[in-house]
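These are the structures, in structure tokens.
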Structure P
Amino acid sequence: MPLHPVVERVTARIADRSRATRATYLARMEAQRTDGPARRALACGNLAHGFAAAGTDKAGLRAGAGGNIGIVTAYNDMLSAHQPMEQYPTLVRMAARNAGGSAQVAGGVPAMCDGVTQGRTGMELSLFSRDAIAMATAVSLSHEMFDAALMLGVCDKIVPGLLIGALSFGHLPVVFVPAGPMPSGIPNKQKAEVRQRYALGQASREELLDAEAASYHAPGTCTFYGTANSNQMLMEVMGLHLPGSAFVPPNTPLRDALTVAAAEQALRITALGEDYRPLARTVDEKAIVNAMVGLAATGGSTNHALHLVAIARAAGLRIDWDDLDELSQATPLLARVYPNGSADVNQFQAAGGLGLVIRELIDAGLLHPDIACVHGGDLRQQALEPWLDDLALRWREPPTQSRDADIVRGVADPFDREGGLRRLQGNLGRAVVKVSAVAPEFRRIEAPARVFDSQDALLAAFKADQLAGDFVAVVRWQGPRANGMPELHKLTPTLAALQDRGQRVALLTDGRMSGASGKVLAAIHVSPEAASGGALAKLRDGDRVRIDAEAGTMDALVAEAEWQARTPDQADLSGNRSGHGRELFAVMRAQVGPAEQGACALFVDEDTP
């Protein structure tokens, strides 16, 4: 099937826009490549430090025999998604030895849980944790001991951070190793109903806690289709997983077999062999376009409107929200997974899952099949489904058609003619909106603004019964320079409750919403942010605001002369500068770029990837 003309056009535009920075990046990666095992270049004292504690692997590391895998792990046992990774290094070391190589834990990276910090002060560190993870990954791989790397991570900022950091070592092959989702808990719709009743004062804290504990209840990734599970989809369509790894449950023989196979494959694709597949060549403009298409086709997390830009920049590529918008409009929506539907990722996987989606998108010309996947084949093989034949790991074709058309469909019969994400622009700036979970009748609003300087101020107004009628809730001073750009998911039950009682409401903010962005229209990531003199700082209570997700516009309906004459408000942000570790991130708040450039503090020079 020939490529869809939009996919072809956007890919060519990205390649042309990135020609200089991509060439610089690839030249830098080629200069880092070594002949023979990387550790042979080390001086004797350096090398002795590197294998001093290697036990049975010491002789091979000393002799320079075989490849050595660097494991970068985000394991901790507070995050349910990462707790299953505790024993992965043991499995990987065993697999590497059996394959004639070795493996060492190169380092650990921080792994915070947005579910724990949601609505709390710690959420102001969340986005910046991605950049801290990238730096920790670079520190981990800086020892020149490794010929390949395995990245152990799943959740929100963790996979993007691992990938950004690993791209600085793009001369190495890198395989991402997930853990899989926890078993399904109570239905997502039931959980959402309890949350809304609690917001309205109709459910007790104990009832809410019972519902939450029945939803998040075991080792593994949370089962809604938020940022963590969107991460796993991205790693599949970018060819960075072994095929079908994303949604295999943890602590199962198949999950362990895939972890062992990832180590074996990493050793096969080093520069020491005949099928060298460095990360720098896997993550190219085609892989990035695949990621944007996959995000649109599955109604994935809005957070990736930030993360994909930062990932691309780390690979010397330049993308923007126009690219994402154009691809989303050309991509049909093929999945309904909560919050875009009632099903969870386990049900999605059982209905055909990513294998079905990838095959359908390739057949429609919407994905580049010819990327250098880490498994040794192309993207069509990425659609295969892993299974165990007794103890042997094998792969088979995914279902020829959906097993549940309420959850996943083919291109011929999509849920919507276009994907889940859109770009908005107007006199309020530029923003992102997730339309896949918003009913068509709620995708446009014209109403007075209610302006708040924090999410707590909005919630206080709600509790005081001050939010009558239709309105656009403006929550500003939530951008990366202001306070680290926290998610505002705490607002979801409140705004949903207002909408359910008949009010037309929407959210407009320079903050993030969540990978769980739901049924209320939310124009988020507004750029420029208020703290950088963006237009949100000029909005006043009562200004009429129009947001039209179908037309891709957002505007303050204020007379042009008055709008231009207004002086932006100033905010006292001193309360966001310290406490709970925020003082340590001052340099990131000062350095961070705007949302459309990935809200990243790592790239000082725009011309340097």
Structure Q
Amino acid sequence: MFKKVQLVEQYIRICAGFPEEALGQPQEIGLAEVATRLFCTLRNATLTLKKLQKQGWLIWQPGRGRGNRSVLTCLLSPADVVLSVAKEIVQKGEIKASRELIDQYQREWPALAEEYSLWMSSQFGLRVTREKENSRVDTLRLFFDHPFQGLDPIHVLLRSQTHLVKHLFDCLIRFDPITKTVEPQLSFYWEVDETGREWTFFLRKGVLFHHGRQLTAEDVCFSFQRLQEERSKHRWLTASILTTVAKDEHVVVITLATPDELFLEALSKEYMSIVPRDYADQMGAQFAQMPVGTGPFRVVRNDDSMLVLEAFQPYFGGRPFLDRIEIWCVPELPEDKKMAKGLDRTQLLLPVTSGEHKLEQDEISWKGLGRQEHCFQYVSFNGAKNGPLRNHAFREWLAGILSPSELCDDLKGMREPVFAWGTTGPFLVHGDELCDDSAEALKTWEEIGYEGEQLQLYTYPDLDHVEDAEWIQAKCKANGVNIKIVYAVPEELAKPAVLEAADLVVDSANVDERSELSLREFLYADALSITHHLNEEQKEAVDQIMRWMGLAKTREERQAFMTRMIELLDEWHTFVPLYSNRVEMLAHPRLSGVSLDAYGWVDFTRVFVKT
């Protein structure tokens, strides 16, 4: 492919010597001049002209005899050649190389990038092909704005990564979001002793990992010990586990320090997925790029161009209906507002990215899907750090000026009011009144202990986070508070030292139907700011309430403790929930099994096409 790109460069050099109107017109030129333009010898110039003619880009007629000039006809515009080769590279699966070729020349031909984006958008959706023995292969092709290099269950940070982990791995048990109960998965049966501390799990026999080996109890022990011992941001899930022992090849005994009514739900979290000991040890850090699990799909390719998943034929839970999923890394498409006009209507999934989208006539019959994410965006205040935010009065005042409803009205998009943990909760209501009298304002500064210090707000460089951070910065500036925005990638922002140094953090909380467990994650996950922004007294109070919640036998009792925890967080003014996102999507009428989960994602194992 490098040779083809090199030919593009050589063709552009040759064309650059002719006026624009010469395209398609024969031009007299000597071989020596061609060699000069190509910076090569006469022999290499001849070879290059033959290669370009073979591509159909030009016609070369060498002069015969003394005084007869050669004739060269450039048939295609250089921009068309670049676009054509970029498409060819895409078809070979090299998305990154294709994008680099377009980037190299888009300044010279501004329309090139738009044409490329419109063409790329037509490549997504369902593709049906016939392979060996005329077998049908259903491929769902999607795009995302960055590669999926990190798919190790114990290290994933983003919801997009977590969603894919669910398709590659299994846990001991699964949580049904509809019935809100736990169900068998890798373990078909379990029991607990009278103390509530010793749990025994019986594993399915014959379950295969993607690399061909059968699952054993040793893999379960290894997976949990790995989560406990490695520097994972999700170690909070194993905090109550004392020991994990393989009683025999298919029986695992887990002993807890104290009884925990949320333990079974914790085992269903994607971070608790079971991995093969031999393969994980062999791959080391490379396991995150080419992971192996027992899930319904297996990874066959994962690089800067695309992630490719194939249905795992012997999956114990039943083979998926789709044969293949390709997720192309195309950074420019999600932000391209003109993309919708170029969508190929043969694609079967069309995300609606803003409320401004209007259905065209051929979309009327498409099925509209939509729901509000349970997850929510929030800004946290670091009350554990020396500075003005340690003062409760300042946090209370700051929470009062950051009105979530005003933010939603100003920024619009898919932002909607937060409904977290089954309640609107008192923490969603904050005063918006601020005295405009300057003398009163000076008195207020004195009371809240703010002396004009610059506060650092950390967040991701994603578009919604940028908009939120800039809105907070402007709101604070209008009220006399100096905010500096610092952008960091997820891996950097998940570091405790960074979170502890930040004064404010704009982040999102993972919330689903496992409401009590989601609250526990919000308070204890090492990658989130809350656990780093509470002072020691607050942490002790959190530990006590969450311990009581884990001991509560009924859901009603646990809900009461959850409500008390939310009330305390509101009293402390540790964070302000800003909004939840509404996710909307159009699905082709022939596409079935499509539904959105609490994170706004589609379960690919249920998708099938009626043809």
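Each reported figure results from applying straightforward, stated rules to the coordinates on display, with no laboratory input. Model, not experiment: these values are computed from the prediction. Cβ atoms are built from the backbone, for glycine too; each structure is taken alone.
Things worth noting here:
- Distance in nm of label points 7 Å out along Cα→Cβ at positions 282 and 490 derived as 3.8 - corresponding label from P, Q: P
- Test item: volume of the Cα convex hull per residue in Å³ calculated as 206, pick one of P, Q: Q
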